[in-house]
Each structure stands twice: as C-alpha cells, then as structure tokens.
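Enquirer: Next up: some structures, all given as structure tokens.
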Structure 1
Amino acid sequence: MSRRPAIRVRIVLQEGVALGPGKADLLGAIAELGSIAAAGRSMGMSYQRAWSLVDELNRYFREPVVEVSRGGAGRGGARLTTVGREVLATYRTIEQKSAKHCAPEVERLRRLASQEGPSVSVQR
C-alpha cells in the first residue's frame, strides 16, 4: 500500500510549542464530538495526552481555544471557542496553500522516488 507524498505543516509558535497536524486534528475532533475524551479516543490517544495538548494551546493563545464545561454523565463537554475555530481555520488554510503552492516540487520528489518506496537495510 503506497502513499502519495504529502506536505505536513508544523508551525513552531515558540520554543517548545508547535501547532501541527495532530493538534489540528484533535481540535477538529473536539469540534465534531464535543468532548476531549471522545476526541482523544477517536485518535487513539489517552485523555491525559489530549488534555495536555489542549492545555498547551490554551496557555499559548491570548484566549483559550477549547472551553470545557463540567458536569455529570451527559452534561459535560468541550467546544472550540471563537479563537479556537479561528486557529483551526487558519491552520487548515496554511495547509491548503502550502500543498497548492508546493505541488510541483512534491510531484518532482514523487517522480524521483522508487516505485516500491524506500528500502530498509540494516547494516551490522
């Protein structure tokens, strides 16, 4: 199963804080599912890891990107704030523009690649 080359954007916001495909996908899943726990599960990550990523983003931006409401079963949840929706939309726009602008170079790399993909050899 071969995959086509793709551009994956990672924006280093400051030393130790970055916004990349994983955090963007997590924000998208929170928007869709209304829960940090459910979003994390959908991506195969623990609640603690998902919360840690959300907390990092909430601390970086001038306003939180995710708002959490506490409650019992069925009453709690999470949603993207206005800033969170803007952060996610801006990141997705950067991804799309990067892919479009760099398409010729990505295609050039694809043509230079072997048909089977990289071969792995271990030298001992």
Structure 2
Amino acid sequence: MKKHWRDEWDDHAEHDRQAMDLIPVDHLLDYICSGQFGNYYVIWYSIAERATLEQAGWILFDILNTNIDYLYRYHCAAALLWMLKSTEITPVQLSSLHHNMVENLKVVRAALEKAIGMHP
C-alpha cells in the first residue's frame, strides 16, 4: 500500500533532520550562508536547537533580510524567534510583507542587539 504524500514527506524530513543533527553547527551555518537550505526545512530547527544565539542570531537575521522564498524565510524566522525565546512576533510576521515584516525585523534587530550586542 502506498503511503500518503504527507507521511512520505514526514519520513523524508525526519531522515534529513537526523542527518542534519550529525553535522557540526558551524557547517550548517556555512550551508545556509551559501544558500543551501535543504529540502525539508529542518536545517533551521537543527541550528535553533544546537547553536547559541551568539553563533547563529545575526546569521539568521541576515538571511531574513534577503529575498529567499517565503517558506525558507518562515522557517528561518521560526528558528530565530525560538532562539530569542520571543513570543511577541510570529514567524509569519517576519516572513510576509503583508504582516509589517520590515517593522517587525526592526523589533527583532533590537532584541538581538540587547541579547548579544551590535551586528558585527
């Protein structure tokens, strides 16, 4: 019996996540800096759970300020907000121009500056 597409997606995503979790965080950060985001959006969560805010905060912020596709931006935003322990802004509010994204990025910039200092 063939699996439902969502079950197949979840299986592949879980496999990717396990693989990502074996890669050193610094390498994952290099991947995303070079535009390699993977296929299942799990790279963001592997970074969020294993990197320090000092390691990844400004990198994730810089990626949010690029013109990447919405779903990559959404998952990047989710990772950054999780690392900041922020509940004031949602990932959608950092991902979509329809939700004051530019203003919300200013709020996140201020939170990062307060938490880890000025952008290098």
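Here, each number is a calculation from the coordinates, and none is a lab measurement. Just so it is clear, the structure is predicted and the values come from calculations on it, not from any experiment. Cβ atoms are built from the backbone, for glycine too; each structure is taken alone.
Enquirer: 19 is what came out when relative contact order in percent (Cα under 8 Å, 6 or more apart) was calculated for one structure; which of 1, 2 is it?
Expert: Of the options listed, only 2 reproduces it.
Enquirer: Of the structures labelled 1, 2, one was used to calculate Rg/Rh (Cα atoms, Kirkwood Rh), giving 1.00. Name it.
Expert: So the calculation was done on 2.
Enquirer: Ranked on mean count of other Cβ atoms within 10 Å over residues 24-31, which label among 1, 2 comes first with the largest value?
Expert: 1
Enquirer: A value of -20500 was derived for helix-only ellipticity at 222 nm (-39500 (n - 2.57) for each DSSP H run of 4 or more, over all residues; to 500); which structure in 1, 2 was it taken from?
Expert: The read-out was computed on structure 2.
Enquirer: Work out which structure the value 2.7 belongs to, where distance in nm of label points 7 Å out along Cα→Cβ at positions 32 and 48 was derived from one of 1, 2.
Expert: Only one of 1, 2 returns 2.7 for distance in nm of label points 7 Å out along Cα→Cβ at positions 32 and 48, namely 1.
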